[in-house]
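J.: Following this line, the structures themselves.
What follows is calculated from the coordinates using simple rules that are stated; it is not laboratory data. The structure displayed is predicted, hence computed values, not measured ones. Cβ atoms are built from the backbone, for glycine too; each structure is taken alone.
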Structure 1
Amino acid sequence: MEVLFLIGRVLAGGYFLVMGINHFAKTEMMTGYAQGRGVFSPKGAVIISGLALFLGGLGLLLGLYVQWSVALLVLFLLLSSFMVHHFWNDTDPMVRSGEMTNFLKNAALLGLLLMILAVPSPWPLAL
């Protein structure tokens, strides 16, 4: 079971870590997207959210500062879901469908993070 938990941790933490790196690698593109979705201070939001994703993902991956890591990721998911992926405001069916998918993905990831908090610490195979 410890190996399965480690694999899950690498996949979940790695996902958030890569998404954080992506925010920095594609800052300009993501800034345009955030601006188009009505986000206040879009470039700052992209950079701050990238930092939250990177640090939160790294914490999950390594099993360090797990509660702080989860808090960063939960905050990101809640804010991005309601500030960026507000599909209920979209009239174009394709845009609405894409934003709804991202909103629901964030809800599923939020569920994953809540389950992670239920795992007793210290985590097996953590640094």
Structure 2
Amino acid sequence: MAEDRTGALAHVPLFAHLSKRQLRNVLGQASEYQYGEGDVIVKDGTQGHTLFVLIDGKARVRRGNRTVARLSPGDFFGEIAVLDRRPRTASVVADSAVTCLVLHREDLRKVLADEPEIAWSMLSSLASRLRGE
């Protein structure tokens, strides 16, 4: 199971440049959550303490009644609320059965301190989102 997740994590752009040892370190800090189709994974306006990495399944990001993005394996979400400690800016709803790796704020802080390359990847992704790319 852990080897399967290491391989899955290696395909996530945020973690793709890490060695197997580094990936195992990330997995050691993460939990695995599963959701059913239609489940709300995160809700707009609620406090967020976790970063999610979609491993299996599909989901959509919603603001109000509008879908603003579609997520597939390798995508991550929830980082804004984790970083700024303010309420979530959107809801994420599972479009199918979904498996996510989840890092809580303190675990994410430890991972970023241990693996600064991840922080740079996260910043690059955030910049792209801000530009609307």
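J.: Supply the structure label, taken from 1, 2, corresponding to FRET efficiency 1/(1 + (r/R0)^6) of positions 35 and 115 (r between Cβ atoms, R0 = 25 Å, to 0.05) with the calculated value 0.40.
T.: 2
J.: If you work out percent of Cα pairs over 12 Å apart, for residues 51-90 alone for 1, 2, which one comes out largest?
T.: If we compare percent of Cα pairs over 12 Å apart, for residues 51-90 alone over 1, 2, the biggest value is for 2.
J.: If helix-only ellipticity at 222 nm (-39500 (n - 2.57) for each DSSP H run of 4 or more, over all residues; to 500) comes out at -26500 when worked out from the coordinates, which of 1, 2 was used?
T.: Value -26500 for helix-only ellipticity at 222 nm (-39500 (n - 2.57) for each DSSP H run of 4 or more, over all residues; to 500) corresponds to 1 out of 1, 2.
J.: Work out the source of 1.00 here, i.e. which of 1, 2 gives that when FRET efficiency 1/(1 + (r/R0)^6) of positions 27 and 43 (r between Cβ atoms, R0 = 30 Å, to 0.05) is computed.
T.: Corresponding structure: 1.
J.: Any idea which of 1, 2 comes out highest on distance in nm of label points 7 Å out along Cα→Cβ at positions 59 and 99?
T.: Sorting by distance in nm of label points 7 Å out along Cα→Cβ at positions 59 and 99 in descending order puts 1 first.
J.: From which structure (1, 2) was mean projected area of the Cα convex hull in nm² calculated, if the value obtained is 7.4?
T.: Computed on structure 2.
J.: For which of 1, 2 does relative contact order in percent (Cα under 8 Å, 6 or more apart), calculated from the coordinates, equal 31?
T.: Here the read-out was taken from 2.
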